[in-house]
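Listed after this line are the structures, all set down as structure tokens.
Each reported figure results from applying straightforward, stated rules to the coordinates on display, with no laboratory input. From a predicted model like this one, the values you see are computed outputs, not experimental measurements. Cβ atoms are built from the backbone, for glycine too; each structure is taken alone.
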Structure I
């Protein structure tokens with residue numbers, strides 16, 4: 001079923017921004033056998049719930065809507081996957097010190113009006129934020145906060161901290177928030193430890 005999860009995968013949210021976490025829903029991008037963890041609309045909603053992009057009550061409503069309109073759900077998933085790949089190409093280029101492809105920026109800009117049409121000013125502690133929310137009646141709306149995240153990252157000073165994991169087959173994207181900007185791995189417990197183990201085996 002389009003609303004069912006394809007597996008019980010727990011998403012890794014080590015990117016540091018919502019848009020990067022969506023881009024990182026493909027494991028082993030640099031290998032001959034990448035693994036896509038968004039194979040159904042249910043997978044997309046599971047990621048959105050875990051990442052905080054969709055509230056639980058909205059997630060349940062979207063799954064019900066998807067069950068009632070499976071073809072629309074498949075279209076919404078395809079749109080989300082196209083957006084994910086655009087975001088990955090765009091941010092990977094920036095991380096490598098290159099200019100993004102104009103066509104990728106064009107696709108991002110195509111998503112901006114719909115995303116920011118859902119945005120509103122919300123109170124956050126003692127400050128205010130611009131927040132784009134998913135809607136229970138719009139299967140494509142989980143993309144709204146992702147697109148907002150992408151625009152905010154691209155237009156902030158943090159864009160200079162974008163990195164790609166140094167592991168040969170990983171290539172996940174993340175923000176290097178270390179003081180001296182020396183972070184090399186998406187997750188030290190995973191890719192970092194694997195690299196340490198390979199070096200140990202090489203020496204011995």
Structure II
């Protein structure tokens with residue numbers, strides 16, 4: 001039997017006891033491998049360069065470089081490393097900031113465990129994974145309408161393009177979207193490329209940010 005692919009993970013948190021607990025939790029899973037640990041943002045970047053992990057599990061508040069700065073740097077300079085924020089901050093404003101910085105996941109420490117493990121596997125599969133309660137709070141506080149397409153002179157997506165964009169924002173793969181809509185994967189790619197061009201979106205992070213503004217992430 002072939003061995004499962006190991007998801008390479010770097011941990012960054014300024015509390016040694018937190019890192020130890022996370023390492024023990026993740027090392028118990030056959031498909032997860034902790035390849036390094038960092039106690040601050042500077043070391044997180046140095047280890048990301050040398051170890052090239054698939055996912056960086058990152059605390060927001062650390063000495064020196066904070067989590068937002070680390071996330072933004074990786075997005076610009078080492079985008080193959082996916083950032084999953086693990087934090088105590090339950091303020092929806094932090095969620096908005098990490099999305100804008102380029103993170104693909106946001107999990108609360110109080111909910112860590114099976115939720116974190118699931119988030120890691122989801123992110124490794126190419127999805128995004130944000131705490132749903134905070135995402136909904138963010139939308140409610142800003143009273144964002146879910147029907148805001150076409151504002152500010154944007155080109156208006158077709159119904160099929162909008163559906164594809166919603167599914168991409170929720171983390172569905174192109175294959176899954178193809179199955180749901182009953183069209184080829186090539187057609188899904190065309191719809192996605194066309195709507196991203198219309199709206200000026202570049203990559204999954206922009207799509208998720210757009211979905212947050214439109215209120216889509218509370219409608220599923």
Structure III
């Protein structure tokens with residue numbers, strides 16, 4: 001029986017918090033079980049439903065693992081060059097690490113690069129495990145095992161964001177388009193003169209708001 005894993009991320013775009021890569025490993029015969037449970041792309045589910053499904057996924061999966069990329073790590077690579085290219089490579093490395101930990105026969109990944117095949121090649125070049133890699137856009141919609149990884153990544157990131165809110169107050173959703181997030185960043189910059197380590201300082205929103213402060 002082949003071992004199959006799905007790999008996906010949560011938190012690529014926010015200016016606040018980590019980017020979480022998750023992998024879910026199952027035997028091939030368990031794939032229909034995931035589908036029958038209602039596992040689908042995490043963006044289509046409510047937070048409560050994601051929490052419920054995450055518990056079921058843990059029971060069905062042979063193993064679940066994560067790589068958390070904090071804002072400091074993200075800033076370090078983004079500031080070296082073209083943001084998307086650097087971020088894609090960082091994600092490819094994280095996904096390769098997840099696949100190496102799970103050692104599946106085949107890994108399905110949701111491609112971050114506009115060129116899905118190129119993203120798959122990057123991951124394969126970084127792998128130690130002898131795993132087949134299938135890299136596709138919308139894999140989180142098309143493969144239940146990737147949907148499961150999407151759910152696990154989102155639940156883990158949401159928990160991290162909840163801990164930050166408990167400590168620092170309500171900063172909105174953490175995405176650049178949220179006025180509450182922008183106000184939080186602006187007020188923090190005015191009060192402290194620099195951002196805390198849970199903010200991605202390399203993001204344009206953070207840089208522009210800091211420049212407004214002075």
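At a glance:
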{"quantity": "Origin of the derived value 60, 36, 23 (Cα extents along the principal axes in Å; candidates I, II, III)", "calculated": "III"}
{"quantity": "Parent structure of the calculated result 24, given that relative contact order in percent (Cα under 8 Å, 6 or more apart) is the read-out and I, II, III the choices", "calculated": "I"}
{"quantity": "Origin of the value 23.4, where mean count of other Cβ atoms within 10 Å over residues 39-46 was derived from one of I, II, III", "calculated": "I"}
